[in-house]
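Multiple structures follow.
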Structure I
Amino acid sequence: MRQLDFYLKNASEGFAQYYGEPSEWAILALLPSYLERGGSSLVAMADYFIQNSQYEESGFFLNDFGKLKAALSSCKSKDCKILLLGVSFALLDFAERCPMDLNGVTIMETGGMKGRRRELTRTELHETLKDAFGVNEVHSEYGMTELFSQAYALGDSRFRPTKTMRVFANELNDPFCPVSYGRTGVLNIIDLANLDTCSFIQTEDIGRVFSDGSFEVLGRMDVAEMRGCNLMVE
């Protein structure tokens with residue numbers, strides 16, 4: 001990464017594109033802390049949002065569900081905007097151990113189980129979290145180690161890329177053959193925030209891209225490497 005400040009500014013602007021300024025939110029992260037995983041772009045983004053939040057409850061809570069539950073209750077009493085951001089298996093652990101009414105809280109997951117629990121479809125994951133926390137929708141963040149831009153699903157199955165990111169799909173067995181909108185293929189990403197590094201990325205994610213630029217992630221290729229933000233805890 002050439003300039004950390006540029007990445008953090010772009011991540012903040014991308015979040016604001018769909019959710020408003022991060023400073024307006026209480027950010028409660030079920031992620032490793034910045035001191036534990038300072039080399040992670042996701043953790044760096046969460047830490048930046050937390051440091052700029054106006055709410056003292058903002059922080060990392062991966063290993064302290066009791067403290068997280070208390071912070072959520074405190075934020076709800078203030079009637080502020082609350083983001084519970086977490087790796088998927090940690091959100092499921094929290095849902096099993098501390099089910100509670102989180103109506104009004106934006107819950108955002110970041111991906112699959114990565115070997116920590118039985119793999120669930122995104123629909124199964126969201127239904128479990130909605131039942132445990134009494135919410136009508138669960139949001140998702142799409143990113144990976146190589147990406148400096150993010151995409152967000154705002155309670156439905158489609159991810160919306162931020163302004164520095166574009167997604168295309170190619171045939172599964174031919175990386176030079178694009179597929180038309182709405183057809184299944186391998187997702188490819190142009191990331192203009194990725195200065196001097198990987199601006200053009202062919203993922204091993206299978207999905208569909210639509211004419212408005214949004215996309216769905218349907219799964220991974222059979223030969224795909226096990227990887228992702230959920231492995232950070234290892």
Structure II
Amino acid sequence: MQDKEKIISISNLSYKYQNEESGEYLEVLKDVSLDVHSGEFISLVGPSGCGKSTILKILSGLIKTKKGKVVSKAKKVAMVFQNSALFPWLSVKENIEFGLKMEGIKKSEREKIVAKKIEEVGLSGFENEYPIELSGGMKQRVGIARALAVNPDVLLIDEPFSSLDVFTAEKLRVLLLDIWLKYKVTIIMVTHLVEEAVELSDRILIFTPRPTSIKNIVEIKMTRPRDKRSEEYYNLVDKISKQIE
């Protein structure tokens with residue numbers, strides 16, 4: 001990855017969260033430094049509650065921090081949330097075009113983009129359905145399509161498949177990999193499944209318990225699609241899992 005352009009550089013990033021009830025500060029991140037290269041697929045793994053999602057929120061601008069530095073060359077950053085975060089009063093089509101409307105894209109162009117994204121994520125025929133009528137997997141497809149519709153340079157993904165059944169999650173991982181291979185968008189994904197991280201990622205960042213810092217970075221050199229029955233795959237999963245423990 002050293003020959004690729006850096007799209008995000010994080011230096012000595014720290015963050016403290018203030019408890020609303022007690023007023024006390026909880027140190028979540030401590031001196032996190034990282035370079036992310038254009039077109040890279042990175043996964044963040046570590047103990048539950050260690051601050052992985054906080055990093056995504058800082059990169060997306062949802063959280064501000066005063067300590068440390070984040071330099072981003074990305075013109076657009078989009079996020080796929082764990083619970084899909086769809087607007088229940090909007091249809092599939094309307095949810096996907098929401099970001100485009102905010103950007104002032106004219107209607108005819110929005111319709112072309114939305115139609116293409118609906119087809120890419122396998123939602124043809126469900127354009128006019130509402131979130132309440134969709135399965136969990138379909139909602140996440142809408143969330144992915146909505147994020148991709150704005151043509152982001154960086155896609156942040158927060159445990160998107162954690163609430164889905166095994167078979168649906170596997171289908172969506174294949175979809176996500178296909179999208180990444182097609183568009184080469186930079187992806188930073190939080191996951192609690194080491195197997196998922198090994199299946200998808202170029203590099204896996206292993207985080208310590210809170211206050212979080214990077215414990216280790218593992219580069220995955222297996223060719224894609226990855227053989228999940230191979231000894232190399234199992235050895236990587238075992239190696240990373242032991243470091244989290």
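Calculating relative contact order in percent (Cα under 8 Å, 6 or more apart) for structures I, II picks out II as the one with the greatest value.
When log10 I(q)/I(0) by the Debye sum over Cα atoms at q = 0.10, 0.13 Å⁻¹, for residues 61-156 alone is computed for each of I, II, the one that comes out at -0.25, -0.43 is I. One of I, II was used to calculate Rg and Dmax of the Cα atoms in Å, giving 18.3, 52; which? Label of the originating structure: II.
Here Cα extents along the principal axes in Å, for residues 21-84 alone has been calculated and equals 42, 28, 21, so which of I, II was it run on? The read-out comes from structure II.
Which of I, II yields -8500 for helix-only ellipticity at 222 nm (-39500 (n - 2.57) for each DSSP H run of 4 or more, over all residues; to 500), as computed? The read-out was computed on structure I.
The maximum of FRET efficiency 1/(1 + (r/R0)^6) of positions 69 and 189 (r between Cβ atoms, R0 = 30 Å, to 0.05) over structures I, II, that is, the highest value, falls on II.
Given a value of 18.2 for mean count of other Cβ atoms within 10 Å over residues 125-132, calculated from one of I, II, which structure does it belong to? Comparing all candidates, it corresponds to I. One of I, II was used to compute distance in nm of label points 7 Å out along Cα→Cβ at positions 53 and 197, and the answer was 1.7. Which one was it? Computing distance in nm of label points 7 Å out along Cα→Cβ at positions 53 and 197 on every structure in I, II gives 1.7 only for II.
No value in this document is a laboratory result; all are computed from the given coordinates. Model, not experiment: these values are computed from the prediction. Cβ atoms are built from the backbone, for glycine too; each structure is taken alone.
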